[in-house]
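All of the numbers you see were taken from the coordinates with simple rules; none came from a lab. What you see is a predicted model, and the numbers here were worked out from it, not measured in a lab. Cβ atoms are built from the backbone, for glycine too; each structure is taken alone.
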Structure P
């Protein structure tokens, strides 16, 4: 069943009051006194040599096979999943629970990194896999099942009418990890049964809070300006200061200064190949002197105009003179259009190079660093491609094969965090469950646009609505910019700007000079007033029926947006 047909047939109200005839899912799964998943019915493992079935030991909390052990340990409100292996490569461990799931219920899933306008309360069979966690609303209660943030495995769920399956992907690249006797805590399994009078939004928010016990959050709401959606890389120091001057008159809360982010385009080109920018690589340690005179001088000017400077970095790119022995091998299936070599973060020298990008930005005087492309550069696929095929192309592995891909990525993220000091970090195209607790902000959706409204509607509104329960629980949400140009009708962008500012999430405006008419400046000034102060009790009301909700509640006040008014 396709999504539109499903949403039409269910006809649920704004609070999700659809009546289902199937037995309550929560009664099938656990009683009121038990908040843990039961022990699985069976356990399998995929080794480099093939698939095997693990045999349960007495008590059924341990399973053993050919060179691999799995143990589940009760740890507070979670079940710790521990994997022990030898020299044989372990790729995946599958736990299977035989239990009933309602085909009439609605399911809300997550993504590996960003969403792509495609998440919502949808049928059971909408996605083959559900990364990290999922929520289920059966008409009476909302139940969440997932893993806590910071796992050592890439974890995903598969739900079918008679079975629940959790896969712990412990591969190293596309090959099995070699644990050599090490006991790996792959994940902490959690579940939560919502109260009967609890809305699906509240239940999802509280489950996100349960999954991430120690989020790292900004001390104040984050808002400001960004140059990407009008410049698209054709930026400059003069344009940056001009923007600061224009927008400074729209700032009305001096106790919370806005940010000015210099996005892609500032870095010095390398290997230009006769001016062919489809083959250009960039030096993340130096600026393009044709358009930027010097970063320390620029950050000083940004601060003089009342803004906090921020910069965009692609941290897994190697420099032209970096040796090949610190980079990843070419991965089959990766786009052949970019010649850039990718640093292998399992190698100490590569981690030093990654750290140097962030330390350099701090030395230049930046207070915020937006880092991008981690998932694509390391694994060769976009997040949406990972939902209907494997997480990464075959035929490659990291240099250090004793750690899982999740461990190596998490370690690289920790390097980034340490190198950045007290600067705020925005992860874009970073793996969400590994970013939570390390980065203050996360770009949770694919790019909006300064050229076409349809893209902003699809990507921005969807990710704001359906990942809003993660806000302040995993990180501060960044649903991406309001791209204000003459190419997009102001009447539509005005609605998006108002929603974003009132949502309490990060609010960035990316505006061309010609788009800043008096009425636009007035609206931005009002939006910045909202965005600078913490907003609470915000939720989409029609998110059970629409992938781009238009009815929202702000502290109990209902506001309706028209996303197609032009």
Structure Q
């Protein structure tokens, strides 16, 4: 009875204590021992970019960082775990059966005859040992449970760690040289800079001062920073910190809502010096720009691309001209009547300024309207006495000119020639977009012949042409006088056909016919030459020499004042003529 109770107690005891157990396992062979301060091996200062440039703030900032090499002690790390077990039922059954058999053999005569006490003792010990082994030989169940209880054991090695710290409030004494490059060309540099409060900056807005015209897509600026025999380079795309704008270089530029030359799509006019944000470069010679929250179009020849940093200063300037109907400019109204109507008088406008591929000349159409206005009101011509002829390569204009009726009696012929021409030495003026560059040109052949056919008693020819030069020849000081002789020679031919003739050119070759407007000045909406031509007639300067004096006193001065360039009129012929006779 005692043996049986003892066996039951042993079974319950061993079963209960064998369900769970704890043990230590290695979790890391090389754990840094933070209980021991590291040994600093070396320290050095480096620069890193802490702020990249943007359009609103085109500044790249560098911070000073200290890099320290530190050596830490490493140890083996162990952690205590709890593991659950369950009996191996087959082994337990066999073990208990064997232990029971041995116990019966030792304590009863069922298996063996009665044994001596010397034999029973070892058998009972063997039975008890087998029973214990049956319960202790258990298999683990589930994953071990980590308790989080860790211990560092023996030393396993060392670890060198690089630690970087920002020196934001610490002045570090070393000099920095910085250079800014565009396409391997150095734009500007700063030498011997010293970081303040652990940082220094490079302003990239200055890059705009070195960019001439448009850039290829993806153009980059390189910043090179040198310090302590170390060089740091970094590339930034220009579009990330600068914005492209179109700087208006024409005295007046017309903004349109479509890339087509049409009177119906004009939005407004802006003056020279205006800057409009560039959206895209359109085909067929147009910029797409942003104006007043909308996208509009500007001719390529009206401006050039510049790059601006929007956050570096004031907003770009835009000089917008208000719309002024014809008649509100002083020379467009209150014209005196200078002579009674003469049915033999004729007035002709010949222009190639609107031919296909012609450069847009601002206010050219208004100059034509001004000429017609003075012919109608100052000189009292009827509508059928005034002819407006646009010249182009189709040659229809020649038949229109031939249709102008000849004069039956004394009358004056007023011709206004505008647009573009090419000069060739020794004596040829070619009309662009109208004729081939050969011979003496239509101006001095066909047009002269038609003038002779009309048979005026007095001829007043006014030419406001933009000159080009044959073979794209540049105009030097010496060549300019040579080309000026072309105007004199061609005028001489016309004088031999019509002795009472006066030929007036708006400027010398190599100069430019400027518009009467400028940034900060009133816009008179005419070319300077045409404005003062009308102003002279309005002030009754009807004799040719009076007209010349008025133009000489005002045209060149106004051009230099507004545009800082000369514009000297050229006059040939009979200066004693009077436009009222």
Structure R
């Protein structure tokens, strides 16, 4: 057990199915109560879906595999009601530094643009994140079944039947939709005979979480070939509770059992920190890593998310971040399908979009790993030359790769996008996640993020609400009452009324939203429920907006590249 964290054992509650003669049927069953499964469950509940979570354990993550949570993930957790707890407990940071031997050769800032609600990154041990997610799930009344292991699954066209083992016996359960979030060794994936393909890296790394008081800044420090660990790499990160994460590259020949022993770990840490630095070991693990994914993330009525669907190296913080974004992409689509407002084919777009994102993560993760762990003398010479040149030359800094950190995927190839028919003075494009910015509403300061809903949202830009005609307001009302409603948010250059005909009116207090969206007056930007840009127009055109909604929900019989 850890010295800084008290594990809670969640109670096993006898499932009613043990006394029932017939299997219960649930709308959504999620297997795995890690960060991804709990995120999906909370989102399902907030969207009004019947959801049940199964997990074969009865506590949160033992040790902290996940650590870094990026701005996009924090925005998702904000919508789910968990971001404040994560930020209050975690360590915020934006700056990363890379060293070659003794010298700093490169640094970066994850949030160079001001006026975002959330920082570039927050470090927090995985067990805390899971604890906050469990608390939120319980608060919402989500049924969490601990000590419940799925041992068999059978699918038909209408539902899946699960066999579940518990401490008090076995039972069957039917699920209209099953979301498999049961990790890299997914039993659901194995039981369905599905494969993951990719690359296993022949190297080993030691994680040592240590408790110590240090005045190091809250930054990410990465060393190549440092004097205290020659010919290898080392990573240092700060976590909550004065815990520091140290990763030591060991090489493929290292013995995992021996390397975990305190008598072997402690000398490595003392060599790095010095003999005078007091610390105590909190948690130690040795790992290898893989860059692999399933061919498709949907198999009939089973949907895969997180490590069950794709695995990446830990350099770049792409594991939990991409998994949480999987859930964010999936649940709103599942809601439309369950409600009969979209065909099941919409769920194929979940697989298409998140496979695209996974490939992007895998490419960056593989490149990082190849740079960090060169496998030949020539590769090592090239890597070291880049690091030496980076101290003086900007072109070389672009080649330094100690882990390209997680950024959200721009779903530029998505079939759910509507192509631009207008030009916009911005780098933002359809498929990109929304851009945040400061606003006021009735004089109260906040951010655009605070006003977005788990639904389609339209951002209407204007100089003044006084310019809005009755016809335009009626059109906004029509969009809100459609089968798939669009909640319009008016963004005005002026500080005016907080609401107009029931619509929120936000003052773009610094003009940053107009700048970031490249938005002239009368322009309309359509955001999906996962806050990715689906379509935009320089002039408000309700009929085109309705067509874009049909396209974004896969309901067009025929689509064209330009509407």
For distance in nm of label points 7 Å out along Cα→Cβ at positions 141 and 381, find whichever of P, Q, R sits highest and give me its label. Q
Comparing distance in nm of label points 7 Å out along Cα→Cβ at positions 293 and 421 across P, Q, R, which is largest? Q
Identify which of structures P, Q, R gives the largest calculated value of distance in nm of label points 7 Å out along Cα→Cβ at positions 133 and 525. Q
One of P, Q, R was used to calculate relative contact order in percent (Cα under 8 Å, 6 or more apart), giving 13; which? R
